[in-house]
Structure P
Amino acid sequence: MEIYLPENIFTRSFVNALAEDDKKKVAIKPASILSKSINENINSVGLIPTTEILSNKNIFVSKNFGISFEGPISNSYIYYLPDNKIDKIKVAGDVSSMDVILTKILFKELYDADYDITLQTSIDERLSDATVIVGDNNFVNNRFKQGISFAEELVEILSAPFVSFIMASNNADLLNEYVPKFKSAAGKLNKNFLTATGKFPQESVEFINENFDKVIYNLDEQDIIGIKELLQLPFYHGLIKDLTEIKFV
């Protein structure tokens, strides 16, 4: 049995709180291949980017566990100079299809314009173009201070929390078995979290801890509404042809 997770501060803190036996089952994967990994292993569960279920309609989704953001803290931040003309938008970091889709939608909502999205394999020290950075690089060198919270912008559009990752599996029984363990681990995060933040500057650590109550692991009805609203955005923007029915368990 394996637990597939993306590499970021929010999942590392969660792993720190897992029971030792379950920690041994964790496999860290790039966000772009998490759903593929689950599809290839029936004996697995994992956190996948929420919009991945648009192309994995038979996958089961937990209605009780994921990673949801409700404030300025986020796994992604937008960087651009207000006086610079935006010609294209770069997306960098631990990028998945969700980041590309939502970046396109978000900038359409903000500026009523369609921009080309390009993947950036490295992150420039100075960002001259509009860039969305996904993952821990936002907190290195306190970079997040110059950015706009991706989650905060989406919360405003959705009028609901932004659920960035959902716990999913092709095995409903396995999902039901492990979600209570994950919920229990999430309840321990307050005393486990600091041990996961050592690689960041103190200012980033303080920001994360001050806003950590806006990172939700144990989902409620508002988060479920957020998931449904999020999955409707690509449809309303003409990026997909049909709405998706979610197989919640």
Structure Q
Amino acid sequence: MVRTARVPILMYHYISTPPADAHPYRVGNSLDPETFAAHLDYLQAQGYTTIYLKDLLSYLATGEPPLPEKPVILTFDDGYLDAYTNAFPALQARGMVGTFFIITDFATQAAEDPAYAYYATWDQLREMSDAGMEIGSHSRNHPDLAGKDLDYLVWQALGSKETIEANLGYHPRILAYPAGSYDQLVIDVFKSANFWGAVTTQLGDIQSSEHPFELKRLRISNETGVLQLEALLNYVWP
């Protein structure tokens, strides 16, 4: 039985104001904390309920648990420090949950190397996980995964999985492809490592049990104010 659900999955990166000399990538993928808070308040005012990505995947596979009337999933790629300092407390203050995709080697280096100080450490991620935030894999070191050989992909899948297990105490079930780069071999390897599904950078909000490793998202940029968020959520995506 094919099961589908209209569930918007929002894709955030930085929740902070970029420095004046920031690279265009940093600028374009940054949302200031005040606008992020306005996003959360808008979602609650419109009756949205944040859910875990693993619950969506379970629903698509089995029909359980039932989804709320207006579900939404908030995802945060890369595991930046501002996920801990800005996104996490804003979510907690409103009783909301988020899904954070971690580059596991960078999280390890964050506590050891000043060059990685803008990533959250494992102690910080553990605090978030213990408080009910969902943690998933964003690979070991954020390469494009498409076109890579089997051994390399196994190293990425098992390495990120085992590092999360060692630091947070549970097996991650979810993945965000770095830069949205994947192919069928990538799907096969992560599926064999007992991941349940993955999010892409493909635009849309209709999620299908036929494609649990190709879930669609809605990208949030520095230009996504509340009005733009409303338009994203109300647009009828194909």
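Here relative contact order in percent (Cα under 8 Å, 6 or more apart) was derived from just one of the structures P, Q, and that gives 24; the source is Q. Comparing distance in nm of label points 7 Å out along Cα→Cβ at positions 80 and 160 across P, Q, which is largest? Looking at the calculated values, the largest one is P.
As an exercise: Kirkwood radius over Cα pairs in Å, for residues 152-207 alone, calculated from one structure in P, Q, equals 12.0. Which structure is it? Traced to structure Q. A value of 3.3 was derived for distance in nm of label points 7 Å out along Cα→Cβ at positions 40 and 224; which structure in P, Q was it taken from? That value comes from structure P.
Any read-out appearing in this document is the output of simple, stated calculations on the displayed coordinates, not a laboratory observation. These figures come from a predicted structure and were not determined experimentally. Cβ atoms are built from the backbone, for glycine too; each structure is taken alone.
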